[in-house]
1. Which of 1, 2 yields 1.8 for distance in nm of label points 7 Å out along Cα→Cβ at positions 223 and 239, as computed?
2. Which structure, out of 1, 2, was distance in nm of label points 7 Å out along Cα→Cβ at positions 199 and 231 derived from, given a value of 0.9?
3. With mean projected area of the Cα convex hull in nm², for residues 55-150 alone as the yardstick, tell me which of 1, 2 scores highest.
4. Work out which structure the value 2.4 belongs to, where distance in nm of label points 7 Å out along Cα→Cβ at positions 47 and 135 was derived from one of 1, 2.
5. With FRET efficiency 1/(1 + (r/R0)^6) of positions 31 and 119 (r between Cβ atoms, R0 = 41 Å, to 0.05) coming out at 1.00, pick the structure among 1, 2 it was computed from.
6. With volume of the Cα convex hull per residue in Å³ as the yardstick, tell me which of 1, 2 scores highest.
7. -21500 is what came out when helix-only ellipticity at 222 nm (-39500 (n - 2.57) for each DSSP H run of 4 or more, over all residues; to 500) was calculated for one structure; which of 1, 2 is it?
Structure 1
Amino acid sequence: MVTVEQMPIYTQNDPKPKGKIPAVEKIEADMRDKIRNIDELNSDFLSPHEMNIPWFSHISASRQSKYWKNAQETTEAFLQAMYTHSKAELPIELDREDKVPSEIRKAKEKEIIETAVRSAATMLPTASPERAVLLAQSMLLMESPSPLDLYARNVLQEDSVIGKEHLESTLAWLQHTQRHRKNPVTSFDSLRSYLNFRSEDIGMEFVLSMISFACGVHLSFIERAQLGKVIVLCSDHLSLVNDVYSFDKEYRAFREAGFDLINAVQIIRSLLSVDIPRAKQVAVNTIQDIEVEIHAEVKRLEDSSILTRSQQVFLDMLICCIAGHTFYSATAIRFRPV
């Protein structure tokens, strides 16, 4: 029996209100089997239930890159390089000129590294050793875009075609993020309008480009269009899962420091005039409804026999990505309850 060297779990985040949510056994079994059989060369299978991680998703499985330790070491080195490339643009918690206590800086460094490595290792688990390292480093660009030139050289050296597309999506997402920070959108008349906004805000094109780069697959315009429905569903899933797990932290920042609260739970709370536990439950139920739709669309696509090999690989990685994102969110330090 092969022993899996698992990334250490520092926290288990359980955002949902207490109470049993009925399981959809057929969907859970199908999605679990799909994820179990996707890849064994570069990643290991994870079962959140067997690991006693609080879990509400019908996609009750995930995978983890075998190369997370190497990614962690190289991402730590990349962060150190960022100090020389982007000193003026780093978060204030990373200041090295005695403006913040060293323990605060070290805690922030730990959070940034953990976020980058864990998210890449679980959302993009099938990447080769070389690409796993680069994808973890890409997550650091959220903190500062200045080392993009260094990252770009390494990506293009690895894959000049798919790498170029990935870099274009990365740049577009970073530009959107900078614009949004200066002029945030805070008002939405429906959950759908919010999710449409969030598709750009979470950088769905950036995510899709990372999936392509991770698995070395380029889709034509027509191939991509045929997967359009499942891509939108997965975008909604990523947005809602993030918001459910991050809500408590964002709500504290809103109450204690006056930050904008732009979160699906708050949108639901406002639209339905309900309290926070009920709004969270609605969000969780919506995620589960989306998973039912994802399962149906995946089955339709695979039963239709229209999928090319590239589409099948990409579709499998897309499912791995949303499953891994849920696992990441359930175990991320940044969402740890206070």
Structure 2
Amino acid sequence: MRSLSLKVKLFLILTISLMAFLLNFTFIIHSTYKEYKTAKIEQEYTIMAKSLIELIHEIAKERGLSTVYVASRRDFFKNKMLIERNILDGKLVKFEDSLKKSNLTIAKKITEILQKEKEKLYKIRNKTVIDAERTNYVEVFNFYSGLIESLYTFFKNSKILSGNFEHEIYPLDRLKNIEGKLRAFIAVGLATKIDNLIIQKINEYCNEKKLIFTSHITEDLNKILQRRVYKTPIGIKIHQIITKLKNGEKVNITPEEWWKIKTRQIDELYKIELNIIDHTLKTISTKQEILRKRLIGEFFFLFYISCIIDNSGCSNFKRCI
């Protein structure tokens, strides 16, 4: 090393520094690519999650209509139930198509759940229409509720989903599910009689709502919910009805009217949920675009530096020696 000229020493130092820089820069590119790939997977999860939430929304609606029809055999609920089945079938086909096209690990698990539950769904549907008089409405209700809980496996096992799902979307969907349970049992009570089971279920689901609000709903989301759902004229009316029923007081509302106003409230929760998902997808798309541009820029820079080294390195070394 001592026998080398100063020019050669400087050249070697410069070359080693450049090679170290290129190596570090390669790691930076790899890191950016990993971020981009993660964002792509997160986007696929989020799109599938949206389809799943749309499916669960319709399952909850069919649950309520089927439960009330079996308990009361009112034409209003039967007609709506038959229409809802067509809507749910459409959502099922759409969701199953997305599962078939997906490479996500969780897709296989959800597919297995659906394959098991679909046969039961068709059986319970036939039983509901053909043998409604001898069918227990609680059995019908429990089947649909169990199906929804099975599908929630997606959220419990999808750690790659953004924080919006953990802190907003999943708790909001659980809240909406509880509201759907209240819709069903109170409609049954109004169509038949408010017995001890109905009162017990109302209290149980109201307590579950409190737990969701205190443990899982963020302060910002709670403000939106109060403004758009619970502090509205319909929200206040629903709260008054539930309070009276819990206290054993009579309410002046038909099961059909109850179904309509409670469904309007749940649909508003659904809109809020979809807005959050759409905002999440938009955020992910923006992140992807930023990472894509950064990745292209990093590749061009790496290529530029490599060309400089390739073009000037050998000739400079020859001049040095």
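1. Details: 1: 2.7; 2: 1.8.
It must be structure 2, since only it matches.
2. Details: 1: 0.9; 2: 3.3.
Of the structures listed, the value fits 1.
3. Details: 1: 7.2; 2: 5.7.
Comparing 1, 2, the top value of mean projected area of the Cα convex hull in nm², for residues 55-150 alone belongs to 1.
4. Details: 1: 2.4; 2: 3.6.
It traces back to 1.
5. Working: 1: 1.00; 2: 0.30.
Checking each candidate, the match is 1.
6. Comparing 1, 2 by volume of the Cα convex hull per residue in Å³, the maximum is at 2.
7. Working: 1: -21500; 2: -30000.
Here the read-out was taken from 1.
Here, each number is a calculation from the coordinates, and none is a lab measurement. No experiment lies behind these values; they were computed from the predicted model shown. Cβ atoms are built from the backbone, for glycine too; each structure is taken alone.
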